[in-house]
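Rule-based calculations on the coordinates, nothing more; no lab input. Quick caveat, the model's predicted, so the values are computed rather than measured. Cβ atoms are built from the backbone, for glycine too; each structure is taken alone.
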Structure I
């Protein structure tokens, strides 16, 4: 089964989430979490940190990621691993592949016209909100 990761990075005050604005398909022109492919033989956490640094400049010194939930899409032979983390400080981020934006947590992440994932981003953000005290404390 092919494995991918997505990573929700929250600012230090837990008021915004870092998202990329997709420049290509799938989901061209929509906001999505950062992330990417897990290479063969690579463990999930290392892959998440690698993708995060490649896509944002955020390193292991800046954030602690936690493996939060997985989704298996058997029809597509795909496993999607969802990681979350909160920055300890404000810092610059950069993205070469996609433009990066800090999106307020007050947004409607179920808005299919703006956010990728057929509603999954809204679902994941709702779960993080419900469990934030356990995740980040």
Structure II
């Protein structure tokens, strides 16, 4: 049985969004992430900002990409919960780093508010799934 089949059998919190909402939200978030994160990486590459400002953005991408594999490939709710918490923590770190250390890129913090809101919401869903299926 594949991870998506297993996921469909989990008990989910009542606030879990339908799959069509997830399919609508993520492409929009990925556009925001692509534009804003690449701006941060390019600025670090051009030595306009420190690589330490870019570090939490890189970590966020790693945790973000790992989530799908952990949740659907490994079908491990506990690890997925840890991973999604790391996604939110690194995103907050990233937005604060750019806000305080690269004021010329503060728009990146504003642009990623939808990603942060969705990340916090998705975290509550994932933690609920983990709790309900323990």
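Once relative contact order in percent (Cα under 8 Å, 6 or more apart) is evaluated on every structure in I, II, the highest one turns out to be II. Figure out for me which of the structures I, II the number 13.9, 41 belongs to, where Rg and Dmax of the Cα atoms in Å was derived from the coordinates. It traces back to I. When mean count of other Cβ atoms within 10 Å over residues 26-33 is computed across structures I, II, the figure 16.0 traces back to I.
Among candidates I, II, the computation of helix-only ellipticity at 222 nm (-39500 (n - 2.57) for each DSSP H run of 4 or more, over all residues; to 500) that gave -26000 used structure II. Supply the structure label, taken from I, II, corresponding to FRET efficiency 1/(1 + (r/R0)^6) of positions 2 and 98 (r between Cβ atoms, R0 = 25 Å, to 0.05) with the calculated value 0.75. The read-out was computed on structure I. Match the computed value 3.3 of distance in nm of label points 7 Å out along Cα→Cβ at positions 58 and 74 to one of the structures I, II, and report its label. Structure of origin is I.
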